[in-house]
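In what follows, structures are represented as structure tokens.
Every number in this text was worked out from the coordinates using simple rules, so none of it is lab data. Computed from a predicted structure; not experimentally measured. Cβ atoms are built from the backbone, for glycine too; each structure is taken alone.
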Structure I
Amino acid sequence: MSFQSNIILVALELSNSVWLVGTRLPGAQKSRMHRVTAGDTANLLTHLSKLQASHQAMSKGAAPTECRRRTRRTVNVIHREREYLVQERTRIENRILALLATQGIRSRPSLRNWERDLASLETGDGRKLPPCLAAEVHRLRLRLGLVLDLIRELDAQRNEILVSAPDDAITSKVTALRTIYGVGDNFAAVLAREVFYRPFGNRKQLASYVGLAPMPHQSGEMDRDRRIGRAGNARARKTLVQLA
């Protein structure tokens, strides 16, 4: 493509021990691989500078460097942190319910009237909640309150970003998705940042990316589709299924 005629392309694969650096000079047919010790940014920048200088000497012109890490790794990831917090909220709530169920209690105290409701709880045979168990449940309540506060903080930060950068490409997509009936703020953020940050040529490409495309099966004269492969973006697929 014309806009790449004077650009050095760089791809990075990062691990805890080694960084793999793939580079392709303008006009080259093959890419080259280079290994850098994980965390050695000085070596990485030196390697890129040498490539740039080498190309500049050959072409008598400067070549900009374009680092194409996966775009979805560089976008704002508030929705991912929020997802982990929601999972932690569910885990704590289930733990509280499980502890109370061991005593024959089927309902959880209200968060608004926690102290009063916890003190009035009685076991299935009419006894007061054992002190140690009541203390554990109360500690879980404190952790739950912290998680809920963090979720609200992330929601406020997400809304602040939408207001402060209304012309940003991703922000515009989030705003557009929120106008669809049934799509809330969080679903819109996940879809915009996990799916629609990139273009798709057709429905089959989109289905393949989110892991909802059927796997083909061919044997002799048989040619049919089997179950979905689930090899795509699991977070995006889960969000789309929940939305449906």
Structure II
Amino acid sequence: MIDCKNITKIYKSGNGNVETTVLKGLTFSIKDGEFVAIMGPSGSGKSTLMNIIGALDTPTSGQYILDGHDVSKLSDDELADIRKDKLGFVFQSFNLLPRATVLRNAMLPLMYTNTPEEKRETRAKEALKNTGLDESHYQHRSNQLSGGQMQRVAIARALVNNPSIILADEPTGNLDTKTGEVVLYTFQILNEKQKRTVILITHERYVAEHADRIIEIRDGLIVGDKKNQNKLRTKVPFK
């Protein structure tokens, strides 16, 4: 599904005389249905790589192939279509509308499509159900929820367009350990039961070890890429 070939990213500052190379020739593939953690410390280049995989940015050189298409050569409009049709994003800060209901937050990506209003609600409820959030919360405003509940609403919003890939950027960063376990459990279920491709960006090894494979980045280079033989199995009920 994803094939990155010698990806580099160089940022220029000032008059273009100063260059900072963030990614230094990354090559790897991610198969359909994999649960992969991309792990590295702050400044390692993992967030820049996520932006490229998520079609939010393009590489300076190299190729990013998604489903046989060279994403690195697409126009802004074509990149927007990729994000809308194939990718679901989950962020550390949730990015929910605080005064909107849970249901409306989950429906938000469908507002930019031709989906009829009744079908929007049906799909949003289905996505929320898949995250394990109790139906009694659907009419609550998002600012009335706990951190873990808000993150599950954010996951539902990422699922509502039925993307083939879920990109999660430090999704447990604002959560306590117990609540983070529930969110990681949600990703495991989405991967194992629904066969979603999940790409988890994190600086924490404990979080990364919930994935089936860990790609480790440091100073813009891949320093490790291996199957996780000691995958942590989170067995917590939804609450």
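Here are some notes:
- In this comparison of I, II, the computed figure 2.9 for distance in nm of label points 7 Å out along Cα→Cβ at positions 38 and 190 is attributed to I.
- Relative contact order in percent (Cα under 8 Å, 6 or more apart) from the coordinates reads 12; which among I, II: I
- Source structure of the calculated read-out (distance in nm of label points 7 Å out along Cα→Cβ at positions 46 and 166, 5.0) within I, II: I.
- Structure (I, II) behind the derived value 0.35 of FRET efficiency 1/(1 + (r/R0)^6) of positions 14 and 182 (r between Cβ atoms, R0 = 41 Å, to 0.05): II
- Distance in nm of label points 7 Å out along Cα→Cβ at positions 54 and 230 - highest-scoring structure of I, II: I
- Computed 79 for volume of the Cα convex hull per residue in Å³, for residues 174-213 alone - originating structure among I, II: I
- Each of I, II could give Cα extents along the principal axes in Å, but the derived value 87, 57, 38 comes from I.
- With mean count of other Cβ atoms within 10 Å over residues 158-165 derived as 20.5, matching label from I, II: II
- Read-out distance in nm of label points 7 Å out along Cα→Cβ at positions 30 and 198, computed value 2.6, structure in I, II: I
- Which of I, II yields -16500 [helix-only ellipticity at 222 nm (-39500 (n - 2.57) for each DSSP H run of 4 or more, over all residues; to 500), calculated]: I
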